[in-house]
1. Out of P, Q, choose the structure whose coordinates give distance in nm of label points 7 Å out along Cα→Cβ at positions 117 and 189 equal to 3.2 when calculated.
2. For distance in nm of label points 7 Å out along Cα→Cβ at positions 173 and 317, the calculated result is 3.5, so let me know which of P, Q that is.
3. Identify the structure, out of P, Q, from whose coordinates percent of Cα pairs over 26 Å apart was calculated to give 50.
4. Once Kirkwood radius over Cα pairs in Å, for residues 149-292 alone is calculated for all of P, Q, which comes out largest?
5. With helix-only ellipticity at 222 nm (-39500 (n - 2.57) for each DSSP H run of 4 or more, over all residues; to 500) derived from the coordinates and found to be -11500, which of P, Q does the value describe?
Structure P
Amino acid sequence: MFKSCWALGGAILWLAWVGTPAAAAPLGSSSLFHLYIGTYTGAKSKGIYVCRFDAQTGRLGDPELAAETANPTFLAVHPNRQKLYSVERPLLYAANETGGGGRPGSVGAYAVDRISGRLSFLNRESSGGAGPCHLSVDATGQAVLVANYGGGSVALLPLRNDGSLTSASAFIQHHGSSVNRRRQEGPHAHYIQPDPSNRFALVCDLGLDQVLVYRLDAAKGTLNANDPPFANVKAGAGPRHLAFHPHHSVAYVINELDSTITAFTFDKDRGVLRPLQSVSCLPIGFTNQNTTAEVEVHPSGRYLYGSNRGHDSIAVFLVDAASGRLTPAGHCPTGGRTPRHFALDPSGQWLLAANQGTDNVVVFRVNDQNGQLSPTGYSVAVGAPVCLAFVPVK
């Protein structure tokens, strides 16, 4: 059974017919990937899981425990572009969302076995603040950047030549609050990522309603406030994650608390964000409770996706080729509840949604002509999935 969903006049329409998903176009040297799944640990999860993903068919293999560790909620893969490292194996980093009561969380480093997918633990370092919920690796592979939601802070952890972590060489504590007294009583850094030039690091702070910009020097291990130091979103919006357009100097910020996306133009030379547009992630007429989570731009640059928790859907947008502005193009249910994260595979042919509330990861085909999503029927069960990351199989 193969299904397709899209929106027309605010309603979600479905088509279904008998058949099998068409084969995807070949991917370079291999179409097989290890899919790593970060989770909240508990009765149904013990850490980071891995399963085999076939980008020819969209099929997922059975998940296996790759590393036992507490709350590895967000994952990042080392780019290994500069070949600076003495190990040939890929490297994976996990934010352990722990800490509280004055205790920081941590970041773990792992080496990947390209054949089996098993993870070998390298080391662990403090994230500098409680509740680390997002991390990234700079483009040169010299540093891990981490955002501490509970602590309202960010840190930079330099990497050794074997990919293991050293203690933070830069730490910045945010200060302030915003209008939502329950969720914005203080700073809550929710995302940190270098810009495409690797000269700046952008941080979404949900508690401050700000996207902060820092000057990044990965070789020296420093973060310094840019001038100007931040851009504002609408009061109470709660910026959560950010995605850059692959061809335009445009950054898209998904706002958790008011379920919107704010598009900014980005001055790549000065690191300055300027508001361009704001659009809703929800269909017209939806009034139930909702928060957004992840945002990604398709590798082609023609489509953008955002996840809704409450409406439990992926919002689809068309991206204007000239300006980068967004046009809403419908919603597709995620096949579960509370889609905390989703990821497009490297080919852009598949979107995988991690439904935290129903303990499943569901595979969708991406229509190359219009960006719409079609359920494939492929899914796997994993306890409280939070983040998805791809590593090619050797």
Structure Q
Amino acid sequence: MTRSVPLGELISITRGITYKSALLGRPGPVLLGLASIARNGGFRVDSLRTYGGESPARLLVRPGELFASLKDVTQAADLLGSVARVPADGPLGRLTQDTVRIDVTSEAVDPAYLYLALLTPQYRAFCRSHATGTTNLGLPRDDFMAYEIPLPSLAEQHRIASVLDALDALIETERRNAKKAEELWHALVLSATGDGDKTCLSALASFVNGKNFTKAASGTGRAVIRTPEVRRGPGTSTVWNSVDAADENLASVGDMLFVWSGSLLVGRWLWGPALINQHIFKVMPSPDVPPWLAYWAIEELMEDFLGVAADKATTMGHIKRGDLDRLVACPARDRWADLDALIRPLWDESLQARVQAEALTRTRDELLPLLMSGRVRVHDMGQAA
């Protein structure tokens, strides 16, 4: 039987301190604040900024080391207690006032296994259940250190970490492939835009608004996509609905979704069919308009949209349908067909890679608690294969 051990017997933590914003962007380590941690755990590289101020050794986080957030500024608590590991080829980091470094102090636990144990749904549920505060959430140190992780033999820990690290490597490969394909098609459109046409966004696509679906008993209808879920998929908080909705209110894999209130963003839906709520447009390219062109146009106008939303005298900024009647620079119409022949394969490739990454992520997340609890052993998996 696998025993469970409190974190406090396995690790120590070091808290970060504040930094001077005027020194951001200067040579130095990258800041490891809330923006450097993915929702529910994992390292984010898309918003790292270097810091040229004081960075004593006790605040540094080196490649391969773990750090966590014991705070969150959102009610979803997706970052509360979330843990990240600086990649082996990643940068030197510096803690902020919102993060702590995790140092393994016991030889009874493999650091790689420990990291995986802090990605499980059980750990995430524990963090949410121990949140304090209302506007800014906190996870008390004593509660964090009291969380118990299952601790099989060190040899089994090594095997578990090896299997799941291999899965993580596959996930990262798919994400890199998607990013490369996206960068390529963006570069192709940009090179063709130059002295192209000014086209009205509303002529490139129609925008189907979602609805305010009513809540029903769990499992009696379809999941409803709410605005935070456009990029990370429906989670355990997803509401359900039993209303028969029109096809236009249903998002399927590959559909373009444009969140027009709150945190404006455009993305492609990577998960199974789900209904869109009233804060989301489903983007429907006009006849003869390549889908990537409609997506590009929204991205090009996003800064304008964010400015419009910020000027709204409401607690949650938004844009109106009339704001979609804006001109955007596009490649000349007589080049669309030739460009589509080049870009459409990259557009499709990026979607397929991201869908595959999400499928592998789901497999990892389902396998993780089974391996940690001992209900499935790595040896058993080898026999099944």
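1. Label of the source structure: P.
2. Derived from the structure labelled P.
3. It was calculated from structure P.
4. Q
5. Considering all the candidates, the number was obtained from Q.
Rule-based calculations on the coordinates, nothing more; no lab input. All values reported here derive from a predicted model rather than from experimental measurement. Cβ atoms are built from the backbone, for glycine too; each structure is taken alone.
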